[in-house]
Structure 1
Amino acid sequence: MSESLRIDPLTRPIDAEVRVPGSKSITNRALLIAGLAAGESTLTGMLFSDDTRYMAEALRGLGLTVETNRDSETARLVGGDGAFPKNQADLYVGNSGTTMRFLTAALAVGSGEYRVDGNERMRSRPIGPLLHALHELGSSAWSEENTGCPPVIVHSNGLVGGACSMEGRLSSQYFSAVLMAAPYAARDVEIRVLGDLVSKPYMEITAAVMRDFGVETDLDRDSWQRFQVAAGQRYRGRTYQIEPDASNASYFFAAAAVTGGRVRVPGLGSRSTQGDLGFVRALEQMGARVSMTDDATEVTGPVDGGLRGIEIDMNAMSDTAQTLAAIAPFADGPTTIRGIAHNRHKETDRIADLATELRRIGQEVVEFEDGLTITPQPLRAARIATYDDHRMAMSFAVTGLRAEGIEILDPGCTAKTFPDYFDRLAVATRSAR
């Protein structure tokens with residue numbers, strides 16, 4: 001892809017049915033669990049992106065059979081039944097946080113010596129809480145450079161089990177990582193949450209995928225302070241359908257809201273376990289209409305494209321905070337987003353860098369520790385820096401559907417989770433140009 005991409009504003013409201021690729025969160029959980037399972041699994045509707053490629057390549061690097069077919073969006077895996085054929089491996093995961101964290105915990109259940117590394121940004125993303133929890137469960141894993149960040153070294157000889165605790169404020173991925181490895185511990189595993197847990201809906205996704213592969217979890221949904229997995233359970237291979245990615249659907253729903261148009265996404269409805277589908281309720285608060293069935297969601301924007309400014313806690317759907325911020329300039333008043341302090345530790349500092357780019361297009365922004373307030377001002381043309389963050393590129397592309405002169409730098413960074421995003425956006429908006 002070119003070094004930059006100019007987004008041309010639409011001349012009419014969008015009106016489209018958009019098929020969104022499979023969920024990254026579900027794909028990487030299903031890949032890992034299928035790799036741990038006994039027997040053969042076939043994944044359908046799979047997302048093909050940088051993040052899922054890193055997971056698949058890591059599993060191959062551990063000696064497992066992983067066959068993928070991009071055209072049919074499928075993968076075939078033969079699991080190791082709680083073990084990995086290779087007892088030594090040096091694995092690279094780029095900037096895939098799910099791969100780094102999920103894999104680190106899974107390696108602890110086997111037997112061998114492993115190193116897991118990533119790119120420069122990954123080497124500054126914290127993993128210390130997960131390493132400490134694995135120590136409490138009887139595993140030996142540490143930060144190679146003693147920074148609390150990757151590269152990670154795992155010397156594994158099986159997971160003992162017992163109780164561990166982690167702070168909940170940084171990432172729910174640490175908890176999902178331990179949960180998915182826990183069935184192979186020698187004893188029951190109990191995970192205690194210190195403080196409030198961010199991104200709680202992702203724990204529901206983890207529990208649902210585990211259950212579908214044959215393992216039950218006990219989530220304390222009243223307080224979100226304790227999770228348990230009984231020892232002796234095992235994943236069983238199966239055919240598994242992956243639903244569309246709600247985070248990536250948010251850009252198309254936002255396009256409907258901001259242009260006064262309509263977008264329908266099939267395969268993603270009220271039966272979804274993805275918390276990021278709650279983004280459509282934020283659009284509803286801003287004045288859009290939402291229609292949802294068991295297996296489809298449709299958003300229709302206000303006829304004049306005018307939206308209301310809102311105040312919202314996006315802790316449970318923080319990956320869509322950038323999407324909301326990117327359309328906030330078109331609201332009739334300030335929009336305040338709170339509860340996303342943990343976004344500072346993702347692909348980039350998603351609060352500070354988001355504020356920088358919003359100011360670049362002329363907006364008044366007040367930044368605080370866990371969010372920001374955006375007060376609409378006249379928009380101006382700008383070249384948007386994306387910080388090697390796929391969500392920055394995809395979000396500001398939606399801004400460009402109504403604002404003149406928006407140019408996205410490094411549009412290819414969307415390959416992390418949505419390689420053909422701009423192609424699908426072009427198809428969806430073709431009739432509105």
Structure 2
Amino acid sequence: MIKEIIKKFLPKSFLLFYHKVLAYLADFFYNHPSSKLIVIGVTGTAGKSTTVNLIGKILEEAGLKVGLTTTMNFKIGEKEWINKTKMTMPGRFFMQKILKEMVKANCQYAIIETSSEGILQFRHLGIDYDIAVFTGLHPEHIEAHGSFENYKKAKGKLFEKLEKRKEKIIDGKRIKKVIVVNLDDENADYFLSYKADEYYGYSLNSKSQILNPKKIQNLKIKIVKAENIKLADDGSSFTVDGVDFKINLLGEFNIYNCLASIAVALSQNIDLKICQGALEKIKFLPGRMEIVVEKPFKVIVDYAHTPKELENVYQFVKFKLKNQESKIIGVLGSAGGGRDKWKRPVLGEIASQYCDFIILTNEDPYDEDPSQILSEIKTGILNSQFPISNLFEILDRREAIRKAISLAKENDIVIITGKGSEPWICVAHGKKIPWDDRKVVKEELTKLNIF
């Protein structure tokens with residue numbers, strides 16, 4: 001609270017200088033730990049946490065020791081714990097300290113989910129990245145950045161940092177600079193404009209190539225393409241260069257995440273068969289299209305909090321999980337307070353296109369009036385043909401989940417979005433309420449003698 005008051009009175013230029021100094025000071029204080037690790041930075045609007053964890057699993061399958069930091073979790077070798085900070089990149093000293101601990105634990109790789117918000121506050125400075133991964137871009141954090149173009153440029157700072165990184169040598173071996181880009185994203189060309197030693201692109205065979213073939217040839221981009229893609233209600237399958245992959249993760253978007261991780265692995269000379277073995281072992285990732293309950297109806301928890309992510313989730317549920325008789329019951333709490341107000345009615349409109357019932361509920365209101373947030377989401381629903389009798393506004397998230405479960409019949413699908421595996425609900429005056437959507441689902445089902 002005091003920090004926020006101070007920020008209002010200090011010039012922006014001073015704050016930027018302060019953040020920069022802190023970043024370099026933290027790096028110096030912990031003796032430049034990233035210079036002793038191969039550092040992979042993953043950025044994009046969606047799929048970052050998943051991609052980081054998938055890369056980690058493949059590297060471990062190859063016998064390498066890994067540390068990672070994401071919105072979802074932290075990991076140093078065998079030790080893994082939940083990220084309870086509600087921040088993707090918690091702070092400059094925190095980031096350097098955890099990198100130092102990775103070095104002490106003899107990790108060879110550090111994989112860092114690198115957010116635009118973190119970049120805005122220079123939390124990426126002092127980190128010597130070796131591989132930069134771009135998962136894709138769609139509107140998010142627009143109010144914080146001022147425009148979509150500024151948002152894109154903030155993401156580009158990771159690639160700029162990679163480009164400017166001085167030569168890194170570990171154990172007598174020169175570490176090459178690698179850029180990995182989603183070729184099916186219309187912003188791919190921008191992220192490939194930065195200089196690196198090697199370029200990798202990934203794509204789904206069914207998608208049109210956005211990138212100019214001449215650009216691919218000039219940069220000598222090595223392409224990882226998924227073919228023979230099949231999406232099912234228990235996972236997905238695809239082929240890369242003749243190697244068949246069968247994964248438990250749901251949805252086309254998770255194939256993209258797998259391809260990004262495969263591309264990184266190939267850049268490190270890891271065989272496709274090792275990638276196959278690692279990815280097939282992953283049952284699910286916490287709060288990412290996680291099926292919490294299978295019978296008598298499905299309950300899915302997902303982190304989706306942008307319009308594109310929400311639509312991807314609903315599309316998969318409707319076209320791959322739903323049968324003719326089943327209903328989709330959406331618990332929609334995907335709009336936190338104090339940010340991106342533009343997307344609230346958009347989220348509501350998307351839910352109205354796919355759900356049979358919608359329960360609007362609280363997510364992380366912070367200091368904003370939660371009723372107002374729900375009201376703004378509701379405007380998007382009211383602009384559609386959605387039956388008002390099937391719309392419920394329940395601020396208490398537990399009661400909202402209980403209502404969804406009470407509406408569900410056999411073979412129906414309850415999809416709870418906005419928080420995933422997050423451990424808190426953030427309310428006014430910096431207060432955090434312990435929370436876990438998955439745990440609450442099981443508790444409410446138990447009360448109703450269903451679970």
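Readers should treat all values here as calculations from the given coordinates under stated rules, not as data from a laboratory. Just so you know, these numbers come straight off a predicted model, no measurement behind them. Cβ atoms are built from the backbone, for glycine too; each structure is taken alone.
Tell me which structure, out of 1, 2, gives 18 once relative contact order in percent (Cα under 8 Å, 6 or more apart) is calculated.
Answer for the origin of the read-out: 1.
For distance in nm of label points 7 Å out along Cα→Cβ at positions 93 and 325, which structure out of 1, 2 has the highest calculated value?
2
Suppose helix-only ellipticity at 222 nm (-39500 (n - 2.57) for each DSSP H run of 4 or more, over all residues; to 500) works out to -8500; of 1, 2, which structure was it derived from?
Checking each candidate, the match is 1.
Suppose you compute mean projected area of the Cα convex hull in nm² for every structure in 1, 2: which one lands on 18.2?
Only one of 1, 2 returns 18.2 for mean projected area of the Cα convex hull in nm², namely 1.
Any idea which of 1, 2 comes out highest on mean projected area of the Cα convex hull in nm², for residues 173-364 alone?
Answer by largest value of mean projected area of the Cα convex hull in nm², for residues 173-364 alone: 2.
I have 12.5 for mean count of other Cβ atoms within 10 Å over residues 77-84, calculated from one of the structures 1, 2. Which structure is it?
2
For which of the structures 1, 2 does the calculation of distance in nm of label points 7 Å out along Cα→Cβ at positions 229 and 317 return 2.8?
It must be structure 1, since only it matches.
Once FRET efficiency 1/(1 + (r/R0)^6) of positions 69 and 125 (r between Cβ atoms, R0 = 35 Å, to 0.05) is calculated for every structure in 1, 2, which label goes with the largest value?
Comparing 1, 2, the top value of FRET efficiency 1/(1 + (r/R0)^6) of positions 69 and 125 (r between Cβ atoms, R0 = 35 Å, to 0.05) belongs to 2.
Quick check on the output: 1.4 is distance in nm of label points 7 Å out along Cα→Cβ at positions 333 and 381, derived from one of 1, 2. Which one produced it?
2
From 1, 2, which structure was mean count of other Cβ atoms within 10 Å over residues 101-108 = 28.1 calculated on?
1
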